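Each structure below appears as structure tokens.
Bear in mind these aren't lab numbers, they're just calculated from the coordinates by the rules spelled out. The structure displayed is predicted, hence computed values, not measured ones. Cβ atoms are built from the backbone, for glycine too; each structure is taken alone.
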Structure P
Amino acid sequence: MDFKEIISEMIFKVLDSTEISKDEIKNYIEIPKEEEKGDYAFPCFRLAKILKQAPNMIADNLRERIVDVNNVNATNNEVDDKQSIIEKIESVSGYLNFFISKAKIVENAIEKFNKQKEDYGKLNIGEGKTILVEYSSPNIAKPFHIGHLKTTIIGNSLKNIYKNCGYKTISLNHLGDYGTQFAKLIEGYKRWGKEYDLNENPIDKLSEIYKRINELCEENEKVLEECRATFKKLEEGDEYCVKLWNEFKDLSMREFERIYDLLNVKFDSYNGESFYSDKMQEVIDILNKNGKLTDSQGAKVVDLEDVGIKAPCIIQKANGSSIYATRDLAAILYRARTYDFDKCIYVVGEEQNLHFKQIFEVAKYLDLDEKYTNGLVHVSYGMIMLPEGKMSTRKGNFVKVEDLLDEAISKSKEIMQEKNIEDKEKVAKQVGIGAVIFEDLKESRIKNQVFDLAEALNFNGETGPYIQYMTVRTKSVLEKAKFNPNNIKNNLDNSNANDDINIDNDNINVNILKDDASIRLIKLIENFDKIIISSMEKNEPSILARYSIDVASAYSSFYNENKIISNDIESQNARCYLTYMTKVTLTNALKLLGIEVPDKM
């Protein structure tokens, strides 16, 4: 039952205006933050210009008309059950506040849940459409530091959310395996390679070489020019350069795979920048054919001033070598032809905002269907910082993700030692990794973040371990009650029933769940699908993360204020079923975020 639909129909019927539709009215209906202001509210400010009246007068008049219509129907024994769901309507400061029958709220939520049960929250709105999500994309031969963690975790969650909504999702790891930085590494290895044994901690050794060559480049412009020339050799297939480049790439992938295994992250494609090296000429040819390429100090660029972007997009450097913008454009061509995508999402830091504005505009000149160019989306995010400031691989100032995850697991293990649970190793891993993931997702992605592991592992705060713990508590309650949801039919209390809900009164008495704590929890659970859709539409996993905190907290209040297991089997059935609904909702929400739920904690 769609309460907004019912309320919008009530308002539309008594509204003397053809300038606003029922759908528009429905879109304006809000859920008040304060419970005392009702379950739904319609802001009459939206009608002030149309009706040329003050919002408070409009609210008063609408309330009177709706009540009058209901009274007339009641007198004529024509009460519509959809009208009977409204317990009262209040006019307050220009808002029309609607209070829904608590029994109807419970009935509606349980009926909605019962249609899916363990699959609760699964949607099919994206059926037949393909979404590409590019994320992680670390640079070869550099440590996988916590700056890469945010893109990996956000991207993986978005992939899960889109897939849950019925889209065909393709996860792409656009590895940074090409460019001048690799030429720098090759040049550094030429100079100092004999000093390093790459059989042990190879990425740390390569990182040290990279740091040294960068310092030398800053001191000596001639060395930087040599590096640029080396990259040109790499592009042209120089045997020595290609051999070293492949070695660096293989060593890096081993480290990356270990981290992805810990995070339980998988990709459908690892095609990095190098994959598109033989596909860039077509980009240049198309842009040239369309008259979009111009010369700028020997380089080939696309001028974008006519679309409000002052900086031109460089397509080819003066020495003839490519740039990552060209490779990204080649990737767009390839992905459109290979995947026929409806949307291609790039989860990349906000410092690349200009880059994506440029390539998205230039992509419009590649003779692609508008479907593809309109579907390009940059999902940006803020920096993860150390307490002392921004990280830099050039300066060697960073925290490796593997070290962070190992420390999180180790500290979780210390906590688990105090608990009487089996397989402490597995639980410590689930809790430690979950803590890191949730800490990354709980705030808006665009916010800069100082990562605090101690806070992330707190069992009493707004953290992953807290939500995991509350989910495990729901499991524990159900086990203690020996509750089997399959023994509870899709039945509800029959009082005030209507034809829209298939009800008989065998098992679940909704009147037991009409207390404030139960209603608060039930409303949140009923809203799960809307939260998922909002997270997807805004490409914002933090909406789902914050929702998980709210549900866990609401269950804690419900648990503390109600005796769940009792001799009253009717009360126990109702409260256990709400506990089961909570368990499924939290488990599925955490799964979408990329977090596992332990069996015990």
Structure Q
Amino acid sequence: MLRAMMTQTVEENRRTVPADQLEKYSAAVTLSDMEIFVFPEIMYSLVLANIMSPRIWAWREKEWFAGIEKLKPYRRVLRLKQFIIDHFEFNLDLDTWGLTTKQREIARFAPWMDEATIGKSNALFGYEGDKYYFSQDIRKHFGLDKYTTDTIPYWKTETVEAMEAFRFRPGFDRGAGECVSLSTLYAAAMFVVCGIPLEDIFLMATPLHSQNFITAKDGILTNNRRIVTQNMWFNGTEQAAKAQRALRNEQVTIVANNTGFVHCIYPEATIEPKDYEHFKKTLRGFLTTEITASILANFLRDESQLQKCFQIRHDFHGNARYIPAERVYAYEHSSPHKVSDATRNQLLNEIDEDEFFPAQMEGRMLLNKFDDFFKGGAVDITKPDQVARLAQALECKCNKAGDVLSKLTRFVHLEPRFPDQNATKNFQPAGKIEIKPGLSREEIVSYLESIRARHTVADLAFYALRDLSRTDWQPFLKAAFERNPVSIGGAKDLDDAAVISKLEAMPGESIYDGSRLAQPDEVWNYGRGDGAEKAICLANILKSRHGAASVRVEITPDFATIALGDKTVRWPSSKNLSYSQ
């Protein structure tokens, strides 16, 4: 039997995690999507861990961010967006963190959430979203169709260190991460690099996606590597449509900020109520716009099948000529000019002469007339008289015209399904994380250390940080030996000696600084690790093979030793950690 749960001296800056909290604290180490859904506190703990990481603070020294403090907040965010696009890619493959089963995870989470409840709101347990998602095979979309329906991926949320380390993996030339990784990275970098206050940064999770909403000014939405402004949200492009999928088709399951969270399942909410109301009001404003000539043209870009209800007039050499709207939108793909803005005439001038007709086409509305219509003012969809006036202007013989107003109304207003939509929440604020832009990294770490005893999210942040000089080792080892299948699977064709040789040949460098440790699958995926990390990775593999054997692990400030029977392996370590059996 593996004897790897090593005892330790609990120093003042750490405590032994109680047995009834061990699952949650170990989840803060592995940070899988399903763990975040069941234990929503750990989502913001990763934001804080990334804020404490030296890696993001080092970004501020890069030439790309030189003078960023002189820019207005939005320009800072644009600078950050381009950096993230250049240095990270989106990754959601099944191989990175391996597979588990529904039965295993449902049994694991049973004390907190039953199968029926978790299945309603989490994509990995049967949820397939609303109409949009029912139109596609979710398991096939994610590559799970080749496995039994009981098989689900771990999909672990990566720390910034693990994201950057993807460049060590074959086939990657830069960092990578899944949607929760990118959202928590953005949240931390918005604070550290851009100086955006934490009060303005809200994390949002849906069953199939995770993104952030920044409440500054009109609002900014992060969507994987990119950002979306309100103007972008309503520009009708394919990229905007992709950014809208989650909020249009799914319930928001979790909202979190530096005061707490609200979850669609749990009746208790720890977020500050006034912060949550501010978030909802600002997001609703972001997702609503008045109808103008430009918005109408953007809408037709999005609803391309309705373009056949419209034609566009072009005055050329003193004569009017007409062209089907869909032909003009087709030319947009190869032009910097757009139907929806002041460059429309330049776009029309680029189009071949034989695309135009000398007279108006029957059964099509003239898009140009709406330029004059909206000179009388934009249409507010909350004003019935204004909507009626627009409906009259949209009358047409086109058999699709009846869809225009209803679909246009849906285009300009989206009502999100917030976590408290179907149930009243009992708000019990957990206390605000009081860190401000301008503090040093050391001051932030010291502050978070000082509130750990009374603030669970701050405490969990040190487990997400993987700092074993500040945390109980039990959660880290529980995660290491129960939820790291990739190293076990990768070594299946190697005997014990070959596994030891493979680990021995890896560079003895950790992806984490100081006394922070990588999990076994991080060591295996990135092909490197400190001696202490290699020893735990080897222990994970040997445990899976020799369940009845005694695997002994000892870590000293300079070495890590692992023994199986009379076989002993010793590797140098620079982690300055001391643990004994």
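Points to keep in mind about this one:
- Source structure (of P, Q) for distance in nm of label points 7 Å out along Cα→Cβ at positions 63 and 471, computed value 3.7: Q
- For the structures shown (P, Q), FRET efficiency 1/(1 + (r/R0)^6) of positions 287 and 455 (r between Cβ atoms, R0 = 25 Å, to 0.05) is largest in Q.
- Computed 23.2 for mean count of other Cβ atoms within 10 Å over residues 183-190 - originating structure among P, Q: P
- If Cα extents along the principal axes in Å is computed and equals 95, 51, 49, the structure in P, Q: Q
- Source structure (of P, Q) for helix-only ellipticity at 222 nm (-39500 (n - 2.57) for each DSSP H run of 4 or more, over all residues; to 500), computed value -17000: P
- Structure with the greatest value (metric distance in nm of label points 7 Å out along Cα→Cβ at positions 87 and 479, set P, Q): P
- Among P, Q, which structure scores highest (criterion: relative contact order in percent (Cα under 8 Å, 6 or more apart)): Q
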